[in-house]
Structure P
Amino acid sequence: MFGLWRTFTSVVFYVTLAIGLGDLVGNGLVLWHLGLHIRKGPFSVYVLHLAAADFLFLGCQVAFSIVQAALGSEDTLYFVVTFMGFATGLWLLAALSLELCLSEVFPACYQGHRPRHTSGVLCGLLWALTPPAVLLPANACGLLRGGVRLGACVRYHAASITWLLSLACVAWGASLVLALWVACCSQRPRPRLYSTVLGSGLLLLLCGLPYGLYWSLRPLLNLLLPMFCPLAALLACVHASARPLIYFTVGRRPGPRQPLRMVLQRALGDGAQLGAGGLSLPLGAL
């Protein structure tokens, strides 16, 4: 049984490492083209920051996995730093899903009252809020090489679980409302990032949820299901790395091979420009 367990953990480790390394390239390409070569609208700003969060998560996961394998020991600090990338991506996905849903359900109100730099300001705010939201419960629960403060650990961790579940529910709920609205009520063309948001919400449900559960119930799961940690990390890497594949699939068209920049432009370049009073063109028409 011990040999079987070692074989299982080794296989999961190398599969996770291969997925992480491969899709660091995918998210890097998204960052390169969307950051430097594609004109960004209000929604593609979220996609750019989401790709940065996924790149951070995958980079930390790969680097810390190699370090742990070389040292032959685990450090909870690695898990905390890696989880910050995952949590930032969850914040950004919830914001993107909610804003796209609002833009479709309430287009006139949304376009008339949306400030010009909402996307950039909100993304910066989410990047600033994530470290304290993760580090405070981690420090109280002894994951940062400090002592465990049981009362503070329970309070902080309860708050952490609450906001994680709230963000997941916002992302899933907004994706579901958007799908139902586009299918049943809307008379306009599908928004550009419709497939991306729906695919990301489904990935979060199938692959991202176990990693969030591991953050919430880590001591219990380590005791009862020791194989849950490597499997959750593997699924979280799939969750972070599958988004570039969604972009490439949505942007591809039948026919001759097209440049990657053109494929990403078709999938992610929403092209909406913000004027002083809001969006100059209806998002649905774009």
Structure Q
Amino acid sequence: MKVKVISILEDNYMYLVIDEQTKEAIAVDPALPHRLLQIVKREGVSLLAILTTHHHWGHTRGNEDLLKEVPGLRVYGGDDRIKGLTDKVTNCQELKFNSINVRCLFTPCHTTGHMCYFVWEDDCSDSPAVFTGDTLFIGGCGKFLEGTAEQMLHNLTEVLGTLPKDTKVFCGHEYTKKNLKFALMVEPENEKVKEMLNWAKARDDDDKPTVPSTLLEEFEYNPFLRLSNEAVQKFTGKTDPVEVLRVLRKEKDNFKKPKDRATLHTMMAMEWGLLQS
């Protein structure tokens, strides 16, 4: 199974998941249809289906055009608001495209019909993948636009957080650098956050994507998955996981710069070090 990471629009990602034996593929959130079709042609594959995480324009814009261009194409998703939807899926429903398996994971909060997709290949030693849309980002999580902190806690801990730790995380947007700057404010002593922030800045300078990460890595530096961590609880002033998550998301929504001088000095030193490297 090969995953093509395709940067589109201002900071979105769409993906092409390829069965390398059959040369058939499925797309995730293909908002730029003509670019996707160019890549499909270049890869020499047939497009079988679209997996749509949620109904927002930057994730569904290409569905209807692709249905016109590709005979027999199916569009899967969990929300009737999704453009071009042909097959509405439910939680834990499994789809199969030759050797590629897909488990639909209902993760309402960012939108009421949000789905993530856990994908693995038959008889393959490669790590599985999860396409998280706007639920889980590298170093962050999505806004609670149509849901609650309770829902997001369930999504992060009981749904995504229980997947195999080697699962590769492919998210919907390139928010990594800003997410990690916020993570550093939350946990200024977390060396993994500092390391990842330097790495993300270098990737950004080279105009390269930061996806995928793995779930194992996310638990090391993503504050939204570290709700029981002492530093995260100290930052929020809460200990109950739902309240910790609620405060974290509110602070992230308002995040622009470090709150205290010590954290500001840490981030300035990191900036200077990167410039000198």
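Read-outs: derived from the displayed coordinates by stated rules, not from any lab. All figures in this text were calculated on a predicted structure; none of them were measured in a lab. Cβ atoms are built from the backbone, for glycine too; each structure is taken alone.
helix-only ellipticity at 222 nm (-39500 (n - 2.57) for each DSSP H run of 4 or more, over all residues; to 500) computed as -25500: which structure among P, Q? Label of the originating structure: P. I have 2.3 for distance in nm of label points 7 Å out along Cα→Cβ at positions 128 and 176, calculated from one of the structures P, Q. Which structure is it? Derived from Q, not from the others.
Computing distance in nm of label points 7 Å out along Cα→Cβ at positions 64 and 256 across structures P, Q gives 3.8 for structure Q. The maximum of distance in nm of label points 7 Å out along Cα→Cβ at positions 24 and 96 over structures P, Q, that is, the highest value, falls on P.
Structures P, Q were shown, and relative contact order in percent (Cα under 8 Å, 6 or more apart) at 29 was computed from P.
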